[in-house]
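**Q** Read through the structures below before going on.
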Structure 1
Amino acid sequence: MNIPANPDGTHKLEKNALHIWPRKDFMLIALPNPDGTFTCTLFLNYSGSLSFESLQERSAVQAFFESNFADAMDYLENPVDVFMEKTAAPLFLVQVFPWSFNRKVGLIGDAAHAIVPFYGQGMNCGFEDCAELNRLIASHKHDWDAIFPAYENARKPNGDAIAELSKRNFVEMSDLSGDPMFQLRKKIEAKFSDLHPQLWTPLYSMVTFSPEVPYAEALRVGDEQNKVMERIMALPGIEDDWDEPYVMQQLLELASEAFG
């Protein structure tokens, strides 16, 4: 779907942001384009009581958008017409092993680890496959009996990790992003990271902006961070005191214990 530009070519919404209308089991997102428009995508169950399969009549689609996305209707360009014209595209996960056969054929990229798009890392993960394979070709001097097992054993854990991270990020986007306590948690993490960047890099930044951190390592560290933040968010009065020095001090002690 589409959000058109203003008559003067400017964006109708903040242009330096991903916009999400979270509805728990489904969501609408809007990504900015340079020409002032936004490309919008509706993620919804393929079948079930509320799904692409159940929304066949125009009146039902109209009611769906008006009841669930009333705050987006003033921006969207003919969403009901667009919905009726299009066919839903399914999402896939590919998780297989081994990635090679008879030391003569190997899988790479989506053929080995297609993932859902909620971290935007599918193409990057494929590029990482290429980089690792290229490194192994050089280090093993084109000995494919050695290259194939080394390649698949090195990359399989990272392919599985980014698949898991992508699935989890759907929950964050469609459900948790609208939760005030989740938003507060992210605010606390961001402040702590600014104060102690060597000790704490938020999970999203590790995955998206830290190429030196493998996906499997980001997943492991992120799980440890989650344990720390669960203790911080359980502090009495955290909603009011989150910016108090004692909160940052306790977070420093917990993080140092976990990662120091």
Structure 2
Amino acid sequence: MSIWQAILLGIVEGITEFLPVSSTGHLIIASSIMGIAESDFTKTFNVAVQFGAILSVVVLYGRRFILNFSLYIKLFIAFLPAAVIGFLLIHQIDELLGSVITVGVTLLLGGVVLLFVDNWFRLAEEQPDREPNNLDALVIGLFQVISMIPGVSRSAATIVGGLTRNLNRKTSAEFSFFLAVPTMFAATCFKLYKTYRSTGGFTHHEIHMLLIGNLVAFIVAMAAIKGFITFLTKHGFIVFGWYRIAVGIFVLFLYFIGFKILMV
């Protein structure tokens, strides 16, 4: 992986982490186009670079985290399902991290779902802002488990999970952001540890790539978060639905015509 590849993947991560379009899916597509998706380090990078993006949540919403024990409990409840399932299915998840066809299918199907979400949960959007309770957190955490399939989108799954509990789009999105902090921190630490144990450590070049990618993802995500909240509140999911469908069809088309770069 070169410096420019790390920067480009950091940009992709920063833009897509909090949008309902699947950051992991876009990272797999981008690294496949670059011809580096099969590398074990790239698979580690595509998980670890998400840590930079979630740091932007801590910076932007820092006051909400300070000594907010109620929030910590809710985040722990929401985090548990993914932690348990992720630990049990770690090998299966790793195998999917390099599958472009999985990403294409899930982007397409997820896009179709997003076309109807605004109508399905129209009444939820009429609800005032409120803090999620423990049951809300558990339901959102169960929806997060679905996003372990690359291309599903953790953001989309958890926001829809919030909508099923009659949380409005703004409240659901913000809780989704907060939940990303423990989830992606744990995923990053576990992936780095697993890679370290299997390879004996990281080279200086690999460490530099991780630092550069995370720094870029952090900077880009800072701008993306606020813009997404404003756009989602005003316009809903339909634009993201059509975008996912278009990208999913494009990826599957390239795959099935034998476009070699995506044949990983």
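None of the figures in this text is laboratory data; all of them are computed from the coordinates on show. None of the values given here were measured: they were computed from a predicted structure. Cβ atoms are built from the backbone, for glycine too; each structure is taken alone.
**Q** Please state which of the structures 1, 2 yields -0.93, -1.03, -1.17, -1.22 when log10 I(q)/I(0) by the Debye sum over Cα atoms at q = 0.12, 0.13, 0.15, 0.16 Å⁻¹ is computed from it.
**A** The structure behind it is 1.
**Q** Work out relative contact order in percent (Cα under 8 Å, 6 or more apart) for each of structures 1, 2, then name the structure with the largest result.
**A** For this comparison of relative contact order in percent (Cα under 8 Å, 6 or more apart), the top structure is 2.
**Q** Then there's this: Can you rank 1, 2 by FRET efficiency 1/(1 + (r/R0)^6) of positions 202 and 234 (r between Cβ atoms, R0 = 25 Å, to 0.05) and just name the one with the largest value?
**A** Across 1, 2, FRET efficiency 1/(1 + (r/R0)^6) of positions 202 and 234 (r between Cβ atoms, R0 = 25 Å, to 0.05) peaks for 1.
**Q** Can you rank 1, 2 by mean count of other Cβ atoms within 10 Å over residues 10-17 and just name the one with the largest value?
**A** With respect to mean count of other Cβ atoms within 10 Å over residues 10-17, the highest-scoring structure among 1, 2 is 2.
**Q** helix-only ellipticity at 222 nm (-39500 (n - 2.57) for each DSSP H run of 4 or more, over all residues; to 500) computed as -16000: which structure among 1, 2?
**A** 1
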